[in-house]
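Each reported figure results from applying straightforward, stated rules to the coordinates on display, with no laboratory input. Everything numeric here is computed off the predicted structure, so don't read it as measured data.
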Structure 1
Amino acid sequence: MKYLRATMTVLSLMAGASGALAQDITLTSHDGKVEITGNLLGFDGEFYRVDTQFGELTVDGSGVTCDGPACPNLIDFVAEVHFSGASVMAESLLPALIEGFAQRENLNVLSEGTDPAQLVFALRQPDRTAPLARFFLRISDTDRGFADLTADQADIALAMREIRPQEAAAAQENGLGDLSRPRRSRVVALGALVPVVSLDNPIRQISVSDLARVLNGEVANWAQLGGPDAPIAVHLPDVTTGVGQAVQDQVMQPAGVQAHEDVVRHTRSAELAAAVARDPFALGIVSHADPQNVRSLPLAGGCGHALRATRAAIKTEDYPLTLPMFLYLPQRRLPKIARQFLAYVQSPEAQMVIRQAGFVDQSHELVRLGLQGDRLANAITSGGSEVGLEELQRMIETLRPLSRLSVSFRFEPGSSRPDAQSRSNILQMAQALESGQYDGRKLVFVGFSDGDGAAETNARIALRRAQTVRNAILAAIETAVPETVEIAVEGFGEAMPMACDDTEWGRKANRRVEVWVR
């Protein structure tokens, strides 16, 4: 009743005013002392959202009766949840999660509608004729998802990138709250930007810098990359898609280049992959979930081993071109079934559904030190010149009894702020600690740095980053860390590089905090 009481306060201060708008509902308190008239914006089975002359009000339905042409049917009420945004999420990821959610809740799912631009799923209880809820998935792109959310035409936006400042400002102006805040978005699955070629193409890897030069036309022939003497046909996602914008943000913008005018653009990733598969001299960039009948190219560097877009490398962000998949939520109450669904998508049960759908889940995995031979060899051959044998030995002795967790924390360029995937990892790590997942274990947050600057200074910076991540996780815990969990921090500076320091993406890959567990 707190929403109704707040409304009473507003109305008592402005008594006597009458609505100038065309009113389609009237809400009356059970004692008849308060009456609210306005246009119904939504009803979630529990709360009314009403556009009144005093602004948008949220009213607890248990405390009022509704009268008017727009009043919902309370007996056979069907909750509606509208999603809009990235096609790869709307067509593949969300349907799989809806099926998994329905199975867990003992609901039947029926696909309705024939509109190719929108999927509709009705969720039914076995003993009820009318659906319990309908989930509408509008298949568009990330830009449209944010636009629909801002225009109140969607409840949840599906995005393949973070919200832009201008989009966040527009949403806040329209009463959706600050969508740039961490709790207004959820990373539901992980992907990556992956360069792909035909199965007949002899090229086996490509550097990020060469990839950028191919996209802007500076490298136009495969012979320049050690391949056959043939022109390179470049295929990219459309610039309105989240994947296309991620290519701009992560590949072209750091290199200071723009895509060449001859680049062929595609609105659907499946169409892009099919075009590359047909042409032995084509190169494209797709999301990790898309490659079919094409070969993914590992990312090479002048130092360090080639980085492949494996599930483990995407989870840890050791692969640099990661692509988190977001759900963006307005600052308003969603229907109960929507809240239950949002809780489900971050549950352990949902992680296997995400993986089976072809995406990278966020479940925690452990990798023993003995299985990380490539990384250790790289530490010995490519570690900073100022890192002595004694420091390498100290690192090995510290990590030998531990296993690396598939959770890492990296930072935005030129900032101490964790990137989007890492901010999600902080919340998930806090929930794991709070739930007792690591009771009786020791967690060590291990900081690493790039090679710019003195080794001693870098070691201190790496230690501070590890402390910062640890503190952020502890601050996100709502209750308390179990007493049986031991938490420590270490910093080894530039002792274990993942890539060269001569590019921004290489430096970002090296500036990280890992979690090791015993």
Structure 2
Amino acid sequence: MPLIHRTNSSLTFHDTTAGKDLFTYSTDSTGDRITWSNQEDFNVLRLMFEASFQYDAIFGSVPGYPNYVTNVTFGIVEGRVHFNHSTINSGNNDTILQCPHASNMMPVKELQCTFTVDKQLKLTSGDIILLEFRARSGGKLELMTLDDGAVTGVEFYIGVTAIDVLEFKFDFGVPSHCTENSTCSDHALQLENDITSIEIRPDWSGWTDRLSGISSYTFEVWKMEYNVDAEGLQEPLITNNTNPAPVFITNIMAKNLTFPTYKPTEAGVYSCILEVNDVANNSEYVRRIVIFDDNSHVTVNSSNSLFVSSANFVTNYLWQTDFKPNVKNDITVKWEDLFSNSVHHKEHFLAKVLDYKPRLSDNIRRHNYKRILTKNDDHEGDRTIDSISNINGIVKFQINHEIVSRPSSEAPADGWEDIYPIAEQSVLNMAAGTIGDGDSQQIWVRAFDVLGTNKTQTTIIHYDQSGPDNFLTNREYNIEGGDHTFSSRIEFVSRDLHSGVTYVSMQIVLNGTNNIRFDQNVSVEERVGLIQSVN
């Protein structure tokens, strides 16, 4: 019987101008008998198969032939390849290629057959090229007369046929995710935390490929760079002098799916790209953005301060004198350039992410095939491709305030209000009757960076809209024994129950002429003012 030892087939695109093969796809009986391709243009078909005739497998031990039988031969009498191109659009296209070295009249023990066919193939996704290799056994014997040995006839033996099949299948479509055609809850790619101080932990599900099926997933992580001209973050670009590599890359087979983890070695913004690859080598790409910082700090600038700008600047913004107790009052609080996360600010952690620049080409058809469609870019989670509103790396401010009898060193546990949109000032709308003369209000402001690290600062504002009270307690004229012939003594008290008295201004004015004969300020530290002389 015939035994096919090996079959091989290859499809090639040969560039006649360049005089070379640009790409070749092969399939072989010693390996996977089905080869998937994502190419649509081929113009050379090469086929080869080897077979032999195993005599004893059919006849066993034959003692001999009758004496009228002569010239007995058995072997392979036919070798051929059936080329069948089935396409969705135009049905089947069949071609038979016949090996020239074997026939019923000339059986062969060993068959080696090769074909090179110039054939322009126009393929569409879903096409199948089936190659059926056939080796048929047979033989002949000649009959002769015993008298003179003349051949009187030929009898042919019809044996068995050995068949081997190879296939080329074509898939030009990229893998798809279930969210494209349904409301499935699977994620094309998600990160457990896209703002994190621990490992980057991705997972994905819901990917399918209608024709060839999903082969593998490649997950890679890139440290992003800031493009000053475009004012955004991007993956390192391929240039004539550089071919950057990801900081992490791993390939996971679809039939043994596990999810990787990766912890960066330095703080930064990272691009996580998932390549979903089908058996025909078509790929779809998904991108997610993550901020990593395991040493985040919010700092306080000692050159600036938290203060109530609506307070009286003469009092170093400690006293608010411009308010009315029985109506609503606006109290303005400011803290310009007080808080920052300098690393996040200087390294542009919160800037927008630029569109992915397509790259990679593998042949004449697929140029810049590594690209990320808008639908597959990062529009979910806390760190998307959009910029994050911030001031000096701070993404959120909160404010809290309460009337206190004495300052507290601990901030309140609740009652915090977010300041939105983010700003370095806030206006406290104090309802009528909530503040009055002598009240003290403690104000806290808390600043958060994108990882939730925070710092808190506080200040005190005191309220006093009423002036001091002056009381004349004693008045004496023409005192004997004074420094002057005509001396007088005036005693008075100045007091303020809320903010206190800092100084007393005293004038002596002549009636009629309004001439000021004495003018003096007495600070509260001096306590007593003495008029030395009045002329």
Structure 3
Amino acid sequence: MKSLLPRPGLSWSTSALPGFVLAILTAAPILVLASSIFQPLPDLWEHLGRYVLMPALSKTVQLTLGVCLGTFVIGTLLASLTGLTEFPGRNFFDRALILPLAMPAYVFAFIYVGSLEYSGPAAVFLRSAGLDLSTLLPIRSFGGVVAVMSLAFYPYVYLTVRQCFLSQSQSIVESARVLGISGAGLFFKVLLPAARPWIAGGVGLTAMETVADFGTVSVFNYDTLTSAIYKAWFGFFSLTGAAQISTMLFSGVLLLILLEKSFGRGARFWLSGKKSVPLQKIRLRGAAAFSAFGVCSLVFLLGFCLPVIQLILWSLRHLSQDFDSRYWTYFGRTAAVSASAAILITLAGLALAYSARRHRSLGMRFLVSTATLGYAVPGAVLAVGVVIVCAHFDRALSALIGGVLSSQPLMTQSVLLMQLAYLVRFLRVSFAPLESAMERLPVRYDETARILGMSGKSILAQIHIPLLKSGLLTSAVLVFVEVMKELPMTLMTRPFGWETLAVRIFEMTSEGEWERAALPSLVLVFCGLLPLLLLPKDRPDGANLPEALR
């Protein structure tokens, strides 16, 4: 649009600079990883290929398929009950069933392992009642890790499919009934096929989360490709080997994205119009209503209530002996790094959103897509790429100024490295709400301001930012919580001895100290509730869904 082009005196490259810079920051680690395949490591790969890589690849594929199946069944069933039917407690479960999103998957993992292993409180209680789970369903097994990760990730499918049912028109049902389709056939032949694009989106996101997971599989001692990356880097001290495995994992993620896009085409085809009547919910009675209430209650108990109760009990038991001056350091470092990252990434997201608003071109769309690609890349993969880029930067800087910084690198082994990694990883989280908020600002505001002689910077500072307070707050809170919960990237980029709450949880669970990991986990869970409380009431067009779920 002509009115959105830069004013005379402000070049296109200057106003689009945030897009260029952020796209380069994201592309550089990925390109470095891709270039690592040309560096042969025959001795290392002979061992990795035989004893590490192939078993890890097989387990990654099996785990991804198992978790996708589990989340599909749980998420679609719950979305069908809350989105298509009416039963006692439906309004409560409609929102309550998204609460497991507040809990990191690795916290889920150690709660269930610590509770259900042979000496765990739940296992002891069940054995006293004559039920031995260690023989019926051992928690440290493929079935155990699939069940726990399905409970952690089912809200991705639940939210998307539920949003689909909210957007359906009653005319679809009426047309099906004219054709003689009713009862169960209406669901399986009409409504469920119509939801396939949304199901593909939710299951695809689940697959990417499963492939990228590091903390959960570490708790279960279930080796996947992310475990292989960590082992190659910190076990064999080969950053190049870790980069090559990361390239393989990134290729798999790209394949998942392409599959999701392929199956997700037509996601808007069945949306109801503004004047159409939404689907009328079927009122369940008697045994059917009781069964629906029971299913939702069971998932809510297993997915949120019981884990939180167990965390509280463990925290109270060890509060007096664990809560000392060290924890103030953990809290302080976590809050400081999360707050600084939230400010940095929110400002970057604002600059990128404003550049996208001023330059509605194919080139800018490409820059935005590149700059926000990091959110689709596993944290362990990005961590390797960012570390390699920063190591090259430090060597170049040291050579440039005569080796003064050779013993004290500027970027690697510093908080700056962590902040850069978080920026590349979570820019999409910041950009999405700011882009949506900025799209709602009328273009006439910009036109009037330019007529009055205001520059682009003045328009942003004096007009846009005051009107974007809600979007800025949402962006900052989302980034703050994501950084607090991030484990693999924090673990791989932190300075030596730098411990945050997530790192503390990893260290305690690595030693089997489940109960002592409860206190920092409880803090993360309560912080994770913040973005869920900020979610507005559902809109049929899905505009309030998180970007990753749309």
Task: Rg/Rh (Cα atoms, Kirkwood Rh) - structure with the largest value, from 1, 2, 3 - done: 2
Open item on the list: Ranked on Rg/Rh (Cα atoms, Kirkwood Rh), for residues 231-430 alone, which label among 1, 2, 3 comes first with the largest value?
Closed with: 2
TODO: Figure out for me which of the structures 1, 2, 3 the number -21500 belongs to, where helix-only ellipticity at 222 nm (-39500 (n - 2.57) for each DSSP H run of 4 or more, over all residues; to 500) was derived from the coordinates.
DONE: 3
